[in-house]
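Pasting the structures here.
Since every read-out is calculated from the coordinates, none of them should be taken as a lab result. Remember, predicted model here, so these are calculated numbers, not experimental data. Cβ atoms are built from the backbone, for glycine too; each structure is taken alone.
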Structure P
Amino acid sequence: MRNKTLSKFIKELEDNNELIRIKEFVSPHLEIAEVTDRVIKNRGKALLFENTGTTFPLLINAFGSEKRICIALGVDNIEEISETITDLFKRISSPKQGIIEKVKLLPFLNELASWMPKSVNKRGACQEVVMKSPDIGLLPVLTCWPHDGGPFVTLPVVHTVDPVTGIRNVGMYRMQVFGPDMTGMHWHLHKNSARHYHEYKKLGKRMPVSVILGGDPVYTYVATAPLPDNIDEYILAGFLRRKKVTMVKCLTNDLAVPEDADFVIEGYVDPSEEPILEGPFGDHTGFYSLPDFYPKFHITCITHRKDAVYPATIVGIPPQEDAWLGKATERIFLSPIKLTVQPELYDMHMPVEGVFHNLVILKTKVNYEGQGKKILNGLWGAGQMMFTKVMVAVDESTGLTDYKNILRLILSKKNFKDDFIFTKGPDDVLDHSSEKYAYGGKMAVDATNSSVIEDGQVLPFLNVDLVKEQFNEIHNINLELLKEGIPLVILSAKKSRKNHCRELAKQISDKKYSQDLKCFVFVDAHADVYELADVAWLVLNNIDPARDVTVDEKLIIIDGTRKTKDFDDFSRPWPNVIVSDDNTIKAVDEKWPKLGLGEFIVSPSLKYKKLLWPGKAEAE
């Protein structure tokens with residue numbers, strides 16, 4: 001059994017050479033985020049900022065590698081957890097023919113019971129210090145990006161209870177600080193806590209909410225896990241840590257929280273109140289999520305451990321720390337999906353450029369015609385998979401991370417219309433390109449039973465000079481994939497009319513300019529067509545597949561440019577990408593030699609400034 005507080009986790013990271021202590025003052029206002037962004041994008045270590053201008057040190061990037069995720073969850077390999085879950089399902093569901101087999105199950109059932117959270121009637125370590133007057137401003141809450149609406153709590157583990165069933169939900173919803181005792185509560189409309197909120201509203205009751213920070217790092221993970229509505233996240237926590245979670249009652253409401261948390265922020269949401277305009281916020285998509293109205297969270301009490309450490313994260317242009325939390329979920333929840341939803345599913349992969357919900361690649365074995373499409377359609381109905389914008393199914397012989405080979409398989413099809421599926425449904429509320437707020441198009445590609453182009457066939461061709469001479473709206477063209485026999489080109493262009501990208505692709509596919517091209521991908525004029533990872537990230541964010549992907553028998557056209565009213569009949573506001581401001585970059589440049597972080601790292605924001613549109617969080 002493991003008993004891991006945040007302080008013990010920090011020591012374990014340090015013992016494994018996975019943490020750097022920073023003694024120099026670094027401001028929670030923009031500077032910590034800028035330092036962290038540089039470290040994360042260079043696969044650096046966890047950072048403990050010991051001088052934050054407050055009483056409390058700040059831990060960040062603690063989950064930012066496979067090794068650190070494993071340390072947090074107490075395993076040598078994430079696959080161990082998936083294997084254990086598979087074994088659990090088999091032990092529970094296999095038929096028990098005789099009394100001996102049933103008796104053999106009793107120790108296992110006792111083990112299951114040992115994972116259930118327990119409540120104790122005493123104060124916990126999380127309540128060693130009680131603030132006389134709750135003031136969240138005494139914590140080193142980060143302002144991460146220059147156009148954020150203010151400081152945001154970015155790793156809150158939020159506790160609510162269904163007022164009808166009494167079932168607890170533990171989720172992670174950012175919290176913008178509006179004053180000493182008030183924040184926003186950013187729970188999306190599809191989330192369980194939002195549903196609890198509406199139940200309280202119907203009952204005309206005030207909604208108790210408690211937030212913890214820190215404690216066993218397992219708590220942070222389970223708050224992000226896609227569990228069904230009726231499963232207590234602390235059962236999963238007990239399973240992962242092989243030790244039940246001990247809960248204590250809060251001081252100013254009736255909710256229970258883990259006794260070993262570092263901070264507890266207690267309070268309530270009043271559904272009868274007008275919501276507050278929250279945001280903007282530099283989000284995990286790499287774009288700002290723009291202001292919107294969310295409930296007010298009133299803080300009635302803050303308690304903490306004597307040795308409390310404030311945990312935080314930043315999100316933004318990938319890769320970021322959250323990619324590794326997503327990878328853990330991908331591996332841990334593969335087994336339940338296989339065993340309960342799609343038994344034909346072998347494996348799955350969520351590329352970091354897809355920011356969790358924009359792209360999922362699935363490996364499966366197909367035994368009959370249409371089985372790949374059956375799996376794709378079925379997964380759109382499986383919990384949070386409903387948010388997936390693009391899914392691709394490949395057979396069991398295909399490597400899930402061999403992206404070029406997957407492109408070859410897709411583009412080897414004789415008739416694209418046979419294997420592309422388009423539909424519409426719920427979208428993540430952070431999807432800025434969808435047809436409507438939280439609703440838009442989705443696309444699936446069945447690349448099973450495909451074979452790549454045979455060696456010796458003529459390579460596809462594009463006359464770049466002639467195309468640029470004829471079409472001056474095209475700024476640059478990447479032919480690198482063509483040279484590898486993949487009939488796909490990436491073009492940066494400046495649109496000036498409706499259907500501009502489709503018309504260009506149709507014209508360029510003429511034999512006068514090209515031969516055997518099968519896919520055109522367009523990005524905006526200022527994007528770098530040679531940075532394939534960034535192209536994938538931009539395109540997957542900027543498309544609503546039902547609107548922006550055109551597929552006929554022989555040609556695929558993908559418009560990954562910004563959408564506007566004039567050229568796309570798009571009426572929603574368009575967000576800017578997330579980059580640091582010049583003053584912050586300069587300040588961190590000057591501090592760098594004192595931080596103990598080794599060789600100087602150039603700000604990643606300098607690379608992405610070229611993607612900015614005029615305006616601030618919202619592009620003009």
Structure Q
Amino acid sequence: MDFYQLLDQAIKLHASGDLTAAERLYANILSADPSNFTALHFLGVLRAQQGRNSEAQRLIEAAIKSNPRSASALTNYGNVLIALGRHQDALESYNRALALQWDPVTLNGKATALQKLGKFDEALESYDRAIAAKPDYAEAHYNRGNILQALGRFEEAIASYDAILALDPGHADAWTNRGNVLAELRRYAEALESHDRARKSKPNDPRILGNRSIALWNMGHHAQALESADLALSIDPGLAFLWSHRGNVLRAMGRPDDALESFDRAISLDGGDAQSRLNKSYCLLLAGRWKEGWPLFEWRKRLPVPVESRNFAHPLWTGKEDLRGKILFCYAGQGLGDTVQFFRYCALLRERGAHVILAPQKSLMRLLGAADPCVTLIDENAVPEKFDYHSPLMSLPLAFDTTVETIPGGGAYLNAEPTKVREWGAALGEGSFKIGISWRGNESGTIKGRSFPLALFETLARLPGVRLISLQKDATAAERDSVFPDLNIESLGGKFDNGPDAFVDSAAAMQNLDLVITADTAIAHIAGALGKQTWIALQHLPDWRWLSDRADTPWYRSVTLYRQPAPGDWPGVFDQMERALALLLADARN
């Protein structure tokens with residue numbers, strides 16, 4: 001049998017998947033003809049299929065020396081270099097191949113190299129050219145979807161995944177990634193459908209089961225989410241991210257001790273995993289175990305997208321260093337409500353002898369400046385020319401070793417501008433029991449479901465002598481045109497907090513109200529920091545700061561907490577409020 005027949009037989013065996021037999025024939029050919037291009041090339045491809053990429057590189061390199069004008073060898077060489085992490089060298093190999101032959105497979109490889117190099121726009125252009133040359137090229141559609149997903153262009157990513165699935169309805173990875181994109185868009189029911197379609201092709205894939213569990217968790221189906229997570233972990237108990245997610249599910253189910261065990265398992269599997277430590281901190285802080293929780297809360301600075309993390313040559317203030325005569329630079333990095341809540345620590349810093357420079361969100365400077373003129377406020381992106389120490393605002397509870405019993409400043413520590421108070425007092429007028437309301441909070445981050453339907457205020461609106469006044473700056477046109485008239489909710493007009501300064505009008509209006517009823521949003525913190533009587537409606541699993549199983553909060557003495565009796569039970573919250581408001585109105589009349 002001559003070389004041509006041997007090569008033909010080896011290639012057929014290779015194509016059929018019999019790699020062992022094909023390998024033997026390629027080796028026989030190369031023992032007789034060490035520079036045989038085809039045997040070198042295809043044995044290199046076979047080695048890459050086996051994951052032996054260093055050998056594959058050596059073999060295909062030799063093939064290219066034998067035939068430097070082979071576009072297919074240059075393309076396969078680029079594929080091997082990608083696997084070895086040599087992305088710039090891979091790009092050069094793909095470009096050499098394309099100079100010889102225009103091919104969609106090579107374009108797809110080039111796009112992959114560009115993507116790995118962070119050249120996303122060029123990568124997308126290359127994927128588009130590959131698809132234009134071969135519209136049914138499923139892999140290019142899939143890779144294009146992945147890069148669009150990474151760029152946060154979620155609707156376009158879904159379109160790419162849909163294009164693949166029209167070509168290959170059983171493409172499990174496309175269904176999985178499509179589900180993940182839908183989850184990013186908070187379309188959780190559709191995400192679950194996508195993960196279930198992926199599971200049809202790969203019923204025992206633990207990552208698909210894990211993604212399915214995450215969708216169920218976001219939908220509030222905690223028991224099913226736990227079942228799916230447990231099944232995934234029974235298949236692969238080494239998935240740290242899934243142990244961490246399981247901890248979140250158990251925390252939502254009111255099983256904090258079991259949740260902590262899951263977080264610890266995740267941490268044991270991945271010692272550098274910041275998210276698992278942060279998740280554990282939420283669990284500990286909610287339980288009031290703050291000495292354990294605050295240090296873990298610092299891991300937010302090590303997330304893939306760090307929170308409140310700034311690097312300076314100046315040391316971080318840890319609470320141990322003497323502040324007398326020193327300048328301490330503090331900065332905000334989370335929500336507006338967080339800044340208002342933790343602004344109280346500036347007074348403690350000044351008691352320690354520090355001159356405090358604070359960089360809050362720009363929109364809060366006017367409100368905070370009126371609260372404590374001894375604190376120097378600078379732009380949120382600015383850095384003082386001179387300071388001795390620095391600290392994120394939300395690291396101060398750790399520095400002060402704050403416990404539930406030692407929370408500072410539970411009384412009023414914000415002030416509304418007197419002129420504004422008089423203006424809004426005149427606008428609101430006298431008489432009736434005036435209640436400011438806010439129903440929609442920030443749905444980002446670890447706590448979702450803070451908001452509730454505006455229509456739930458109906459039970460309170462029908463109580464005699466009550467006026468409901470909207471403090472919701474972003475009330476929609478539909479709410480104003482339909483729900484407001486039905487409930488007789490008063491709007492404060494287009495000028496209300498319409499400038500660059502947040503909550504200046506809100507704070508002044510609140511000072512003329514008898515009560516504030518709000519979702520867990522910045523309005524709750526403004527009202528509490530003003531010392532206004534405030535009721536906060538909380539979901540069954542609230543944010544960690546509100547602790548568990550109590551109607552009061554040590555953060556704000558004027559605040560009462562109304563918790564969902566069961567997950568999703570907002571009507572139950574308003575039943576409690578209706579009874580309490582009826583009593584309050586009766587006391588006011590007497």
Exercise for review: Can you spot which of P, Q the value 3, 13, 19, 20, 18, 12, 8, 5, 2, 1, 0, 0 was calculated from, given it is P(r) over Cα pairs in 10 Å bins from 0, in percent?
Suggested key: Q
Review point. When Cα extents along the principal axes in Å, for residues 159-238 alone is calculated, the result is 33, 25, 18; to which of the structures P, Q does this value belong?
Key: Q
**Study point:** Ranking P, Q by distance in nm of label points 7 Å out along Cα→Cβ at positions 327 and 407, the structure that comes out highest
**Key:** Q
Practice item. Tell me which of P, Q gives 2.6 when you compute distance in nm of label points 7 Å out along Cα→Cβ at positions 319 and 431. Key: P
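If you work out distance in nm of label points 7 Å out along Cα→Cβ at positions 79 and 471 for P, Q, which one comes out largest?
Between P, Q, the highest calculated value is found for Q.
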Practice item. Of the structures P, Q, report the one carrying the highest value of distance in nm of label points 7 Å out along Cα→Cβ at positions 191 and 423. Key: Q
Revision key, fill the gap. Highest-scoring structure on relative contact order in percent (Cα under 8 Å, 6 or more apart) (candidates P, Q) is P
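To test your reading of the models, identify which of P, Q gives -7500 for helix-only ellipticity at 222 nm (-39500 (n - 2.57) for each DSSP H run of 4 or more, over all residues; to 500) when calculated. Please list the in-between numbers first.
Values: P: -7500; Q: -16500.
Going label by label, the one that fits is P.
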